[in-house]
Structure P
């Protein structure tokens, strides 16, 4: 049994705003959480200077969004000189933790901040020293007494472990590209994993080497008690570029997600399309469970 996400009929949900210099060219790769009442979105935006900043939008239904006029999170150090990119949000111990990519002449590194309101942020700076390293996402709870972080040292997906969220060690590679598959060049974690009775459900992206690289999405299921163990992995992509606005854009042939939210009986997957737009695709939770069981 293979799974496919269903695009929302209102896509794309967000587009660049020509009236705002900071988001006039591209909006993409959002992180989204639902707090029980509202959906909160941090999204990557680029404007005239091509520096990545994070905008904020809020929604009641996850489809219709109200955006702030100014970015809520911008580069704040030399390590972020070229931008703050591709956030993932994890609610953990009373805070929303944001893992993001800090991009500068010194490299591409994993950084972290946290917030309670999406307006003011406490910054921790770079938490992983390696470069290039990105696609970082926190698990929403400790496992065996340790915090667990997904990250990507190209071309593989790795885990790291910590007792304080700041100092990370014991790197373990958990998944790699697969020859002759749709994810044969490199892979990376998408949204923070969601806990199910069958394991940790991880959305990930895979890149196929082609005349022009193609970015697609898939699922990986990790063991609940030992997330270094992969239980299942998508043989076929669950979403791939198909619409014109996913095929043509700032970076062609890309669907790239940092956000998967369980809402009622569906998973809402928010994704960037060709680095131009933000869109939504959904799938019934029970369909995913049936695939895992199968």
Structure Q
């Protein structure tokens, strides 16, 4: 088993409609824009998917990524729809305030506590007050075609701990007090289609090579070998991108540099708002 001291960071969504998406995250979920960046060409690690053109990245959440699990919203200019597969199931968030805001915003609530973000991404809301201390984001749930194989990969190879398990689900993570990854057996092939996302963790810089060696030793796929990524005016980070047995993408970024890169830049929300006005997105 790989001995990684990882930290849960974020989940990446490709968004088709920036205006409606930002309304949902800001006005319904009540998240803040932590930072926003514009890029003139596609990411070398395909953070924005297999697109080579101009794109933007917006990080939103309930607090800094040092101690909160956040959401990365990638917008590819000119791309306004993505075919949705069955790979992503939901994000679970605690906060009765969210349901109250949804009602005021006339945002549809399905089955009592489910909200759907633009693009068809589901959010399960726990109808309890949002915690004053700790992270409201409880877990990210992804589909598994074979739970046994999934557990062997995530727990047996990557070393995530099992915190809860049933016949059809397993909750994993590196730390007790962090957002968990839940895998749910859907008993059919996982189709990632065009809207597929990516889950990200950090680990110490010197552990990235251990991950690389372990994945190779177990003959598992590496989508992007260790590579350094630049963000203009900010820290350079090193990442390695993996894929689990169902093709779910996993990013491991070096913790030391990512803590610098991920510092909130609240002023960048003005750039986002201006770009949405210009692009009519």
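Bear in mind that the values in this text are calculations on the coordinates, not laboratory data. As the structure is a prediction and not an experimental result, all values here were calculated from the model. Cβ atoms are built from the backbone, for glycine too; each structure is taken alone.
Assorted remarks:
- Source structure (of P, Q) for helix-only ellipticity at 222 nm (-39500 (n - 2.57) for each DSSP H run of 4 or more, over all residues; to 500), computed value -1000: P
- In this comparison of P, Q, the computed figure 23 for relative contact order in percent (Cα under 8 Å, 6 or more apart) is attributed to Q.
- Comparison of P, Q by mean count of other Cβ atoms within 10 Å over residues 132-139 - largest value held by: P
- Which of P, Q leads on FRET efficiency 1/(1 + (r/R0)^6) of positions 108 and 212 (r between Cβ atoms, R0 = 25 Å, to 0.05), largest value: P
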